[in-house]
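See the structures that follow.
Any read-out appearing in this document is the output of simple, stated calculations on the displayed coordinates, not a laboratory observation. Keep in mind that what you see is a predicted model, and the values were worked out from it rather than measured. Cβ atoms are built from the backbone, for glycine too; each structure is taken alone.
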Structure I
Amino acid sequence: MYMKELLITAPAGDGKKGRAKAVIRNYAAPDFEELIRIQAESFPPPYPEELLWNKEQLGSHVHHYPEGAICIEVDGELAGSMTSLRMQWDPSHPASHTWAEVTDDGYIRNHQPDGNTLYIVDLCVRPKYRKWGLAQLMMQSMYHLVIAQGMDRLLGAGRMPGYHRVAEQMSAQQYLDQVAAGERHDPVISFLLRCGRMPVGVAADYLDDEESCNHAALMEWRNPFR
């Protein structure tokens, strides 16, 4: 089981001073209720409530791929989580897919233990901790998992919550290209770019998401040792 402890500094203006202890570890059954609460805080309406985790899904994550189910605590309080699965992916034929298809409706029973790609199922951080850099820390842990298990890449589809504002003016691909070029800012895609993820295309009808007009940006991080 994975566990990493580190000291982090509270962001300016947060009200907390000094350093806090952060722990990144695999989540387990005793964490499920709090993880569901965190999801509700992290993805308020209009995000579909039925897409938030339930205990059966979380239990399936732990059963099928416990190494890819991590959470982060700050001074003992659960502050976020990240979930993944392994899959076989051919970058020369990046077939379009939906979130429900690639994640087995969030149950990851389609996890392939010998898959060449770590696919990110979900990432969320409690709103009050969103300036603490916790998502970047969890992403780094997933990069370490890619390297440790000899996979080729980390892959995932990021929401494009800023796209709805310009959807009548440009395609989702044009929007992604402008964000990647630094001409526009998107709260999710710009964050993924800062984490070292690179866009490989747009998935249409990926998720029921009004802000993204149901689109998502498929983005990868390649294992530098492969």
Structure II
Amino acid sequence: MTYSGQVTVGGPADVHELKDLMITKIAVGPMNNNAYLLRCRATDEQLLIDAANEAETLLGMVGGDGIASVVTTHQHGDHWQALAEVVAATGARTYAGREDADGIPVPTDVLVDDGDTIRVGRVELAARHLVGHTPGSIALVYDDPHGHPHVFTGDCLFPGGPGRTTRREEFNSLMDGLETKLFDVLPDETWIYPGHGNDTTIGTERPHLAEWRARGW
């Protein structure tokens, strides 16, 4: 079946099958958060992005093989409600942006900085530190050697605009980071997996950057 990225709370997961990586997307309540399970096809090692909520649902998706690691994209509570239970059940190593780790009430094993590499089996993800939605938000870039890049943006980029900010300087910082670290260096075909809602692409959003700047959100 063709991957659409359209999932609903209580509904089935959707699976994006790449040559080296399988990406399973599921939505959990009550904030309609997306969680992503990445599985290296060569080693079967797994990594979870955002143990947002519904630990039983997430552990069911993980299955008997367990997970090696959990990455929390940022410190907002709707992205880590199930983290403690998932870590207790799996023994997974935890990752989070250095500037956000203190806001996550589960110890962070690995503090992530801009440009760091996070591995799942033989697959490498590059961390991009984006300041504005929170001080330590991170996006994860998988540069697929067999196709286009794939980026997990947390709450920093959605279809139709950047993530929520409360002050103009935060908005400007987030936009600067999105432009220099994502839009300026990634092709239009790049697939975007956000923390809530449907997926998008760099090419779909690129024509609207000036519009976002002008409106301020």
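Looking at structures I, II, which one was mean projected area of the Cα convex hull in nm² calculated from, given that it came out as 10.9? If you can, show how the numbers build up before the last one.
On the way: I: 12.5; II: 10.9.
The correct label is II.
So if we calculate relative contact order in percent (Cα under 8 Å, 6 or more apart) for every structure here (I, II), which label has the highest result?
Checked I, II; max of relative contact order in percent (Cα under 8 Å, 6 or more apart) sits with I.
Using helix-only ellipticity at 222 nm (-39500 (n - 2.57) for each DSSP H run of 4 or more, over all residues; to 500) as the calculated read-out, with -4500 as its value, let me know the right label among I, II. If you can, show how the numbers build up before the last one.
On the way: I: -7000; II: -4500.
Of the options listed, only II reproduces it.
Where is distance in nm of label points 7 Å out along Cα→Cβ at positions 3 and 203 largest, in which of I, II?
Numbers: I: 3.3; II: 1.7.
Evaluating distance in nm of label points 7 Å out along Cα→Cβ at positions 3 and 203 on every structure, the highest lands on I.
When volume of the Cα convex hull per residue in Å³, for residues 19-130 alone is computed for each of I, II, which one produces 95? Don't skip to the answer; put the middle values down first.
On the way: I: 119; II: 95.
Going label by label, the one that fits is II.
When mean count of other Cβ atoms within 10 Å over residues 27-34 is calculated, the result is 14.8; to which of the structures I, II does this value belong? All intermediate terms of the calculation are to be shown ahead of the outcome.
Numbers: I: 14.8; II: 19.0.
It traces back to I.
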